[in-house]
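Coordinate-derived values only; no laboratory data. Predicted, not measured: the structure shown is a model, and the values here were computed from it. Cβ atoms are built from the backbone, for glycine too; each structure is taken alone.
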Structure I
Amino acid sequence: MGLSQEERVAWVALSQVRGIGPSSFRRVLEVFGSAREALARPLADWQAQGFRERLFPHLQEARARLDALAQAMARWQEKGIRVVTWEDPDYPPRLKHIPQAPPVLYVRGRWEPQDDWAVAVVGTRKPTPYGRRVALDVARFLAERGVTVVSGLARGIDGLAHKAALEAGGRTIAVLGSGVDVIYPPEHRDLAQRIVDQGALFSEYPPGTRPEAMNFPARNRLISGMSQAVVVVEAGEQSGALITAAFAAQQGRDVVAVPGSIYSPKSQGTLRLIQQGAFPLRRLEDLSEVLRLSLLPQQQKARQSLPQDPMEQRLWEALQEPMHIDDLAVHTGLPSAQVSALLTLMELKGLVRQVGPMTYVAQR
């Protein structure tokens with residue numbers, strides 16, 4: 001069961017309270033049981049639980065605008081904008097487990113189960129002809145193999161990646177640094193509508209939010225968080241794509257960088273990523289190896305035919321870091337043979353991946 005409409009309104013209101021980030025939001029739910037109950041409690045109860053008094057004026061404002069917010073959400077729904085929370089089945093599963101995953105997302109379009117196998121393609125807003133060609137070829141290669149292409153709808157590499165995925169008949173997800181009803185850059189309005197029809201627009205910012213510069217670095221963690229890998233096509237030394245790559249590394253995602261000329265300023269960022277350990281893309285077929293695309297048909301079939309089992313969940317939660325099968329058996333109290341069998345199924349589902357001899361880590 002999903003949230004009631006009243007609780008959903010409370011989630012949105014609470015998520016917009018200044019000073020309540022994802023970590024604080026989780027604590028509020030743990031302490032009060034629900035967002036609706038939290039907003040109904042007197043401020044003395046919040047104070048008794050150790051919440052800082054500087055939150056209180058913002059909480060009062062949130063309470064005062066609940067009715068107006070409910071009306072606004074009804075208008076959003078009429079425009080095709082949905083509110084998706086941690087409690088909803090179509091909250092992107094990989095994103096849900098990153099540090100600082102937003103409790104509320106605003107969506108136009110839909111997240112489909114097949115989008116669990118997604119790859120981000122990012123880079124400079126002013127690509128060279130070489131970068132344009134690579135971006136188009138990479139996105140097309142992925143889309144033709146059933147991989148959803150994620151990017152940020154920006155000018156340059158982002159827009160090219162979205163367009164190539166759409167033209168190949170694939171799905172693509174755009175993560176915005178504005179409200180999903182405020183398309184930036186404006187020349188991508190038609191592209192955004194095509195994405196809604198063949199994928200989705202996502203934002204952690206409420207409808208109506210303008211594209212402020214400070215929003216974009218934060219949204220980059222969502223681009224990498226939704227993806228199993230990030231491909232950086234071209235990036236200068238100060239490119240925002242390097243922020244996405246840094247988030248990807250922190251989140252345990254694979255980072256793939258496209259080599260370029262040592263004389264090109266647009267390649268200095270990607271060359272530095274390779275120097276730091278990113279996988280260098282020498283040819284398109286390398287993507288199949290990095291992403292293990294040969295497992296994609298099996299994974300899609302397994303996700304449809306095998307339900308999420310409590311034992312699988314137990315193993316997945318234990319695999320926060322790479323762990324040997326024997327250690328995992330000791331940690332969970334399960335027989336090694338059962339652990340081994342479960343991990344085989346979970347790898348087919350894309351829930352875990354092998355990172356060494358008999359050593360696995362959760363795939364997020």
Structure II
Amino acid sequence: MKILAPSPAELTRGRAATPIAFIRAIALGYRRRGMDPANALRQAQIPEALLSDPDARVTAAQMELLSGIAMQELDDEALGWFQRRLPWGSYGMLCRASLTSPTLEVALKRWCRHHRLLTDDLTLGFSQTRSTATIRIEEARELGELREFCLVSTLRYLLGYACWLIDSRIALTETTMPFPAPRHADAYPYLFPGPLRFEADAAAFSFDARYLGLPLRRDERALQTMLQRALPLTVLQYRRDRLLVHSVSQILTTDPAAAHTAEDVAAQMNMSVRTLHRQLKEEGVSLQRLKNHARRERAIKLLLQTRKPVKQVAAAVGFDSEKSFARAFREWTGVAPGRFRQDPQAPDTKFDVGGR
């Protein structure tokens with residue numbers, strides 16, 4: 001397969017944010033194999049003198065090109081982390097083994113299980129409670145100077161691939177690392193957005209378990225394209241969050257009579273109002289449409305399961321008057337509230353909250 005790489009013009013474009021410590025780790029992988037990284041560094045336009053500056057940074061494109069060259073020259077996609085090489089195509093094999101999974105949960109379990117076929121130097125474990133899913137690394141041997149780069153890359157590979165599979169950002173509830181905060185700790189929030197804790201007992205990340213039920217949105221053709229330039233997945237941040245509509249709907253459904261301003265909902269989602277509106281728009285839905293859906297569902301439940309007068313139903317779902325409620329209900333369902341209560345099978349316009 002032809003592997004695409006950044007062009008020379010791309011290499012130094014953009015902000016240099018990748019810690020030089022990760023570049024030094026790749027250079028060390030060369031030396032452990034008795035090889036010289038000079039040619040790879042030169043192609044990536046990284047001066048060797050930069051390796052001795054602990055505060056130096058390179059661009060994501062430089063890191064991508066250097067990693068790709070190193071993996072092929074070393075014939076090791078693990079870049080020297082493990083006792084045995086992972087030949088070129090090893091991680092592609094893991095991708096294919098999970099690609100046909102019906103949901104993200106099955107895909108993650110397959111990845112963790114099949115990763116053991118590549119190396120026994122560490123194992124990836126999947127666990128789940130009712131609300132949280134966790135991927136955790138158990139180290140079976142000392143990884144030495146390559147430990148940080150190995151643990152960070154292993155978790156980030158899987159996180160990036162998982163986001164790609166469902167075409168969605170996966171919001172992390174916590175990331176932990178089993179070593180003290182390094183000099184370049186400011187780079188970690190970009191790799192693992194969300195709460196971060198060092199000096200933990202293991203490398204791991206956790207996220208809302210509801211992501212596990214999302215279906216995969218990729219096929220073999222998409223995988224072929226992705227594998228031609230897979231390394232950006234290790235730093236790519238998805239803007240779309242396919243769990244967003246579910247989360248906002250849950251907030252609105254809890255109390256459909258409340259005003260639920262954009263400011264209130266955004267605060268509960270820990271995001272800005274602008275981000276909330278933008279991400280909902282990307283999902284093909286608006287906050288007002290979700291509000292209407294929550295009110296409609298609550299109104300239908302009250303009309304069918306209680307004897308509350310229509311005026312009280314209107315107030316319970318946030319309307320100031322019975323007249324405005326009746327008008328909205330007819331827009332939602334095609335019939336008046338009273339008629340709907342008498343004949344729930346009356347023509348009902350389908351209401352879809354949207355989304356792709």
> Which structure, out of I, II, was Rg/Rh (Cα atoms, Kirkwood Rh), for residues 100-291 alone derived from, given a value of 0.93?
Replying inline: I
> Comparing FRET efficiency 1/(1 + (r/R0)^6) of positions 148 and 340 (r between Cβ atoms, R0 = 41 Å, to 0.05) across structures I, II, which is largest?
Replying inline: I
>> Given a value of 2.6 for distance in nm of label points 7 Å out along Cα→Cβ at positions 52 and 68, calculated from one of I, II, which structure does it belong to?
In response: I
> Among the shown structures I, II, from which was the value 60, 58, 35 of Cα extents along the principal axes in Å calculated?
Replying inline: I
>> Tell me which structure, out of I, II, gives 14, 39, 25, 14, 5, 3, 0 once P(r) over Cα pairs in 10 Å bins from 0, in percent, for residues 228-331 alone is calculated.
In response: II
>> Taking mean count of other Cβ atoms within 10 Å over residues 12-19 as the criterion, which structure among I, II has the greatest value?
In response: I
